[in-house]
Each structure stands twice: as C-alpha cells, then as structure tokens.
Structure P
Amino acid sequence: MTQWLSSQRGAPSTGDDELRMIPRWSMALAIVLFAGIQYIFHGVMPHHKHEMIPLRLIMGYTWGALFASYALLLGYVSRDVKRRGMSAGLWMLVCVVLPGGIGAVVYFMLRQPILSRCPNCSTEIADSYHFCPQCQFQMAPVCGVCHRGVRITDVYCTQCGHDVAEDNAPARLRAYSD
C-alpha cells in the first residue's frame, strides 16, 4: 500500500517498498510449501541409504525454495496487477496455469505502466506523460523548442541546446533559477 501511495505522489519506488507489496497470505503459503517439501523429502520418502542424505538435503532445500519463491511471486503479482489497473483474475490465472513461471514472465513483459493522477483534473495518466491529455496541465518540464522532456535541474535542453530558463516553466517545475 505504501508503494502505491508513494507512486501516486510521484516519489520513486525502492526495493523495500516492492517487497512490502507481498501479501501476508503469500508469505504464509511460502512457509507452508517450504515446510511441506521438507516433510516430503525427509519424512515420506524412504531413506534406507545413509550416503544419500546430502543429496536429499540439497534437493529438499532446492525444491522447497523454488515452490516458496513461486508463492511469493504470485502474491506480488496479485498486488501489482491491482496497482496498475489490470485484470487481477486474468493475470493470476495466466501465472498459475502456464508452467514453470512462464506466466509470470509474460506478465512482467506485458504489464501496464503505473498510473498517477493529474493534480488539476484527477485523470489517470502514465508517469511518462509530460502533459495531461484532458486538461493540458504540465506534469513535467519540457523544452520550449523541441518539446522533449528535460530534467528539472537542466539549464539547457540536452537535445537541441535551447536555454530552458527562457521557457517560463511553471514555478512548481523549476528547481533552480538565476
């Protein structure tokens, strides 16, 4: 939730915010799956040969970590899909049905950008937009000549060399002034 709120304010996301998006049910499922795999490898499977114990330990931990990671991935996708305004049911079905994590790879390749709201008219727009398509509210600084995006700290446009200070950008988009 904090990631969603910080993305709505325009703040950059950090890795900790992304990890906080994993729901508790997914963490609990990951623990149960890991413990279940350990039970299968060490309790259910016969262990007559003691020289196979190192292999049994390695396989148990590997398969347990794999299934636990997949549960955490499904939890992350379930929250991320809502944050991006996409169909949660469809993407969860794709991630569960396609084998070996292929569904999650497809999701990460096709997911929509995070939407933010225009402060002027509250229209949902992509973070990459420089102007609101509904009210023409300037969301990010642009060069007055070539109309390409510039950073708020740039004095000159990196594409055409125009003096950005001459563009009379709104005060909220100016970081430094002479």
Structure Q
Amino acid sequence: MKNSNLKLLIFIITAAGFLFSGNLMAQVKIGFVDSEVILKQLPEAQKVQKQLEDLQKLYLDTIQTKETELKSKAETFKTRYADAQKSVESGTVSSEADLKSLNEEISGLQNELQLLSESLDNYKQNIQNSLLQTQQELFKPVKEKITKTIEEVSKSLKINFVFDKADGTLLYGDKEFDITFKVLDKLK
C-alpha cells in the first residue's frame, strides 16, 4: 500500500511538473475514482460478492466438519495412547508380542492423524486457490465494465489520467502521454 501511494505521489509530482512547465498546463487533467465505493454500490458486483460469500460458507462448513473429525481422531489417539501407557506401566501388557501390537496400533493411529491433518491442509490450500480463481473469473466482466465506463467518462470530460483512490493504481491513461516506446528506443 505504501509503495503504491509512493508511486502515485511521484506520478502526481511529475504530472504537476508538466503542468507548470508551460503549454501543457491547460491540457493535462487528472481525476480519481474510489473503486471500493463503486464495487459496493454496483448491483453486478454485489451479486458476485454474494455468490463468493455463499461459496466460501459452503467451503468453511466442509472445513469445519473436517476439523471436527480431526479433533475427534486426535482425542481418540490421546486417550488410546494414555491407556496404552497405563497398560504398560501396570504390567497388563508385558509380552513382546503385545507390546509390538500395541506399538503398531498407536503408530497406525498416529499415521492416520497425520494423514488427516495433511489432507485438511491440502484441502484448505486448494479451496483458497479455487476461491481466488473463481473470484477473478466472476469479477472479470464487472471490472471490464467499470474500466470501459471509466475510459468513456474520462474521454468525455477530457481527463488524461484517472487513479483509483482505494489503492493508488492508474486506471486510465491517455495514450498521448504514453512514453513507453520512447524509453525503449533510448534504452536500445
């Protein structure tokens, strides 16, 4: 956030330098929008946000079920381990075969617990990636509509640059002021 604000400040200072350098003073106009306000009030964005929240709730319910299962298995393991310790300490289990069997049972429970934990972690990671991808897909048409409208409004008001107040990014820039290829030519 600080980095984008710094970039915005540098750009504004540079633009101000152009403004005060002469004949560009009457030509360059800078505007801004608050994308958070737009997204909160645009019906399409609200609909997409609701879809994402519903999907997230579904995933969270599944995660909660898996976490409950994991906690239950952990309690089972803890109880069985304590019982096994008591059996060994009291001498109830003393033969090598019984000790080996008990050790295999405890190891099996521990492995099952570890696999459940890893499975839950993988599920959470996959869900997070899936939600991000779904969010990008669902918001793509909304963002395209907003960007197109910003461009149309900017051109109609003869605004050369439009920034997003929420994060300081450049949303629209008049192609007349794009010096990308001049910089590339100079670098070559």
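Table for the structure above
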read-out	value
Identity of the structure behind 6.2 (criterion: distance in nm of label points 7 Å out along Cα→Cβ at positions 58 and 138, calculated), options P, Q	P
For Cα extents along the principal axes in Å, for residues 114-153 alone computed as 27, 19, 14, the structure of P, Q it came from	P
Which of P, Q leads on relative contact order in percent (Cα under 8 Å, 6 or more apart), largest value	Q
helix-only ellipticity at 222 nm (-39500 (n - 2.57) for each DSSP H run of 4 or more, over all residues; to 500) from the coordinates reads -27500; which among P, Q	Q
Origin of the derived value 1.88 (Cα Rg over 2.2 N^0.38 Å; candidates P, Q)	Q
Structure from which 4.1 was derived, distance in nm of label points 7 Å out along Cα→Cβ at positions 66 and 162, options P, Q	Q
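Readers should treat all values here as calculations from the given coordinates under stated rules, not as data from a laboratory. What you are looking at is a predicted structure, and each value in this text was computed from that prediction instead of being measured. Cβ atoms are built from the backbone, for glycine too; each structure is taken alone.
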